[in-house]
Structure I
Amino acid sequence: ALVNAVAHRDYRLRGRGIEIRMYTDRLEVTSPGGLPAHITLDNIVDEHYSRNPRIVNGLYQWGYIEELGLGIDRMIEVMEQAGHQPPHFDARPYSFAVTLFNEREKPKPPDWMRNTNHRQAKALQYIREQGSITNREYRQLCEGVSAETLRLDLVDMVEKGILIKVGSKKGTHYILK
């Protein structure tokens, strides 16, 4: 982001330099001058244009740029490889900003996890650790909740295809599908 800012800033604008702001969760690099020529936020990955070809060539010769025209592509690729969310680009008439987020994207829970209540989530955690759960174990896990509510929780998870009911009556236990 910083090399791109040096390569593509509008040096005709006086009184402002490249701004780098570092926060615990992100890095913001703002460059004076809006996007050059025909470049927009919609085509920034596909289109390439150099406002300062001599500076770009120097940065390339000195090894700061691996390949011409791939700065934005490389930023996106590196952030993705590191497990971070993609950079955020903000284009204004007299500035362009890139925000690189430090926090890794949290994996989305599977659909079945999003459709369970907190008691059911406890049961699923218990099953992951113990291998199975009985109605009695579930009641001990969720003290203060009626036996009927807990029975319906287990029936619901079986109907959703999350659990498999094994056995019958007092020998019944539940395992992950």
Structure II
Amino acid sequence: MSVPPRLAPLLAQLDTSLAMALERMQGLTDEEFWWLPERDAATLAPNARGKLRPTPLPDESPRTRTIALLVGHLGDMGIMRADYTNGGHTLTPDDLDWPDNVADGISFMREGWATWRGALTSLQDHELDMVGRSAFPWGLDPGLPILDIAWWMNRELIHHTAEIAFVRDLYARRGA
């Protein structure tokens, strides 16, 4: 099956943005992964079931975030959206195990974006305009065509990579 021509630029942007994100994370250490850029930065902590989850919840905090949280979010969003695009539409945030170290975090992030990319490349051209084709319930998906969601996901990747780069820059200069 060939990729719909109007999806091709978004896939190219996704691929380039992901490659740049992974390049920017080269040399990342576990200490840096968990470093708090401010005393009350948003990070990950075990929930009641012992699974790492964002704390405080993103909509409750304008705080800076740890790289651990950002990388986990980037993996989570791809896996979840893919499930609600052409999977079982059953995943919940508690179904995924967010990583507790850099190596697993980068693998989780790669898996998330590969899974999302696979969901996109499985679509036919007429599906790109379908409102709600991605039925991900915790986002804009039910009200937008999936082509717009693909654009939004790329924007999220770029945005969160910029946050990771910023936190890395702060970490590198923390003693200056």
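Read-outs: derived from the displayed coordinates by stated rules, not from any lab. Bear in mind the structure is a predicted one, so any value in this text is a computation, not a measurement. Cβ atoms are built from the backbone, for glycine too; each structure is taken alone.
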>> So if we calculate relative contact order in percent (Cα under 8 Å, 6 or more apart) for every structure here (I, II), which label has the highest result?
In response: II
> Ranked by Rg/Rh (Cα atoms, Kirkwood Rh), which of I, II sits at the highest value?
Replying inline: I
> 0.95 is what came out when FRET efficiency 1/(1 + (r/R0)^6) of positions 53 and 141 (r between Cβ atoms, R0 = 35 Å, to 0.05) was calculated for one structure; which of I, II is it?
Replying inline: II
> Given a computed value of -10500 for helix-only ellipticity at 222 nm (-39500 (n - 2.57) for each DSSP H run of 4 or more, over all residues; to 500), which structure among I, II does it belong to?
Replying inline: I
> Computing mean count of other Cβ atoms within 10 Å over residues 149-156 gives 15.4 for which of I, II?
Replying inline: I
